[in-house]
Every structure is written in C-alpha cells, then in structure tokens.
Structure I
Amino acid sequence: MNNVFLKEVTTDLVDRISALNIASKAIWGTMSVDKMLAHCCVTYEMVYEEKHSKPNVFIKIFLKLFVKWAVVGDKSYSKNGRTAPQFLISDPKDFEIEKKRLIDFLIRTQKLGANYFEGKESHSFGRLSSKQWNIMFYKHLDHHLTQFGS
C-alpha cells in the first residue's frame with residue numbers, strides 16, 4: 001500500500017486528481033466526477049472539520065465489528081460497493097472547488113505526517129494506527145481515481 005505520508009505519494013495523487021476534468025466519466029458506478037471529489041473529501045472532513053456527527057455507541061460498535069477491517073484492511077474495495085450515508089452526495093458540486101479541497105486535504109495530511117495520526121481517534125472506528133489511517137486514506141482515494149481512469 002502506498003504511503004500518503006510520503007511527499008512523492010501525495011504528489012502522485014495530486015497529479016492524478018489534476019488530470020481529471022469536469023467531463024471525466026466513471027468507468028463504473030453512477031457518480032459524476034464532481035460528486036466523486038466531494039465524496040472523497042468526506043474522509044478528511046471527518047478528521048479536520050466538525051461537519052459530521054459521530055455515530056452513537058451502538059452504531060460505533062457495529063462499525064468496529066463489521067466494517068472497520070474492510071476499510072482499514074489491505075483488501076481493495078469492490079466496484080459498486082455500498083457506502084455510509086455521510087458519504088452519499090446527492091447535490092451537484094462545483095468541480096473546481098471540490099478538486100481544490102481534496103488536494104488541500106491531501107497536502108495537509110502529508111505535512112502532518114504519520115506521527116500525528118498514530119493512535120488518533122477515528123469518527124467511526126476508534127483509535128487507529130498511522131498504518132490504518134494510511135490504508136483508509138490511500139485505498140479509498142485510489143479506488144475512486146481508478147474509477148475515473150486516473
């Protein structure tokens with residue numbers, strides 16, 4: 001798994017995002033490129049912004065038991081998989097704004113580095129290692145950039 005905390009990996013991801021344009025079409029799935037970018041920003045919003053409420057104790061237990069390892073494990077996501085309600089983007093988004101937000105989140109994450117994320121509490125899964133944070137960040141973004149041929 002590539003390491004988002006390394007500058008060269010972040011640079012590669014930024015280049016892949018920059019290769020997208022408003023006319024980019026998904027190879028699979030139904031999301032438009034603007035919605036995909038906004039969808040990918042949600043992971044970072046949960047880290048850096050107070051935009052999303054935390055799940056209640058019962059939902060958090062369910063997520064830790066049944067979802068966590070699919071998200072922070074090495075196995076790739078399947079195409080057209082289910083997503084959490086917070087990640088569903090229904091309204092059209094401004095492509096350029098979402099692209100800039102995602103790039104800014106990536107750069108911020110890389111600059112903060114692995115030590116910042118070691119043992120940091122996740123919205124849904126409790127404390128994660130920096131390795132688990134990396135897998136979650138990279139795997140999700142790589143999945144969607146691949147979805148759009150980037």
Structure II
Amino acid sequence: MANPRRMKALEAKLTAQQRKAAYLLVENELLPKAERKTQEQIAQEVGVTYKTIWKWSKRNDIFIEYKNAIADDYLSSERANVYAQLLKLIDGPQPSVKAIDLYLRRFGLLTEKQVVSTETGEGSRTNEDIEKELAELDELLKDDAE
C-alpha cells in the first residue's frame with residue numbers, strides 16, 4: 001500500500017481533474033483490451049483535451065507518481081489472487097518449475113549462491129617471501145640513512 005502521507009502530499013499538488021484522470025487511466029489499463037476507453041474518451045470525461053492527458057502522463061512527474069501509487073495500491077489488494085494463481089501453477093497436472101522457483105524465492109527458501117575463489121598460481125608470494133623483501137628494503141633504507 002502506498003504511503004498515505006505521500007499520497008496526501010501528491011494529491012495536494014494535483015487538481016481535481018488530474019486526480020480523476022489518474023484514477024480513470026489506471027482503471028482503464030486494468031480492463032480487458034476490448035473494453036478499454038481511448039485516452040480521448042477519458043479526456044472528455046475529465047473535461048480536458050487529449051493533449052492535456054498526454055502531457056500529464058508523459059511530462060508531469062507528480063501526476064505520474066500519483067498514478068503509479070494508485071496502480072500499486074490496486075495490485076497490492078490483488079495479492080491473494082496472485083498467490084492463488086501461483087498455487088494453481090504449482091499444483092497443476094504438470095507443475096511449473098518456474099512457479100515453484102518463484103514461490104521458494106518469495107519466501108526466502110531459495111537464494112542465489114555465489115562462489116568466490118582465489119587462485120594462487122605461479123608468481124604468487126608467500127608471507128615468508130614478503131617478509132624477506134621487507135627486511136631487504138629495511139636494510140637498504142638503513143644504508144641510505146647512514
């Protein structure tokens with residue numbers, strides 16, 4: 001669910017027409033394609049031009065954020081339905097490996113494992129070699145100081 005304070009702050013920066021347009025656009029996108037209205041029809045319903053709806057949708061960051069928050073709220077209310085569909089794919093006659101993977105990842109039961117290996121090939125120095133080199137450098141520094 002969207003942050004109620006953030007929603008109020010966004011609403012305060014939008015006109016009533018913009019808020020109505022945002023809701024209508026989100027609802028419209030959730031309909032089957034055959035039932036969707038055109039943006040021209042939505043613009044008429046709101047009382048603005050198609051170009052105005054287009055500008056809000058493409059160039060008004062506050063309008064875009066508000067519309068996305070509305071969509072997020074709708075989708076969060078459908079989570080149970082999404083989980084039901086996921087379980088159908090898992091419990092079906094031919095279980096979906098992808099659905100099982102998604103389920104396990106969702107609940108933290110399956111994670112990516114990364115292995116980092118360090119190779120010590122030829123030319124690598126041991127601690128003893130480094131200590132010997134440091135001692136030699138110390139001797140050189142003593143000689144230069146004298």
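What follows draws every value from the coordinates through simple rules; no lab data is involved. These numbers come from a predicted model, not from an experiment. Cβ atoms are built from the backbone, for glycine too; each structure is taken alone.
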Relative contact order in percent (Cα under 8 Å, 6 or more apart) derived as 20 - corresponding label from I, II = II
One of I, II was used to calculate FRET efficiency 1/(1 + (r/R0)^6) of positions 43 and 131 (r between Cβ atoms, R0 = 35 Å, to 0.05), giving 1.00; which?
-> I
Work out which structure the value -0.89, -1.07 belongs to, where log10 I(q)/I(0) by the Debye sum over Cα atoms at q = 0.14, 0.18 Å⁻¹ was derived from one of I, II.
-> II
-18000 is what came out when helix-only ellipticity at 222 nm (-39500 (n - 2.57) for each DSSP H run of 4 or more, over all residues; to 500) was calculated for one structure; which of I, II is it?
-> I
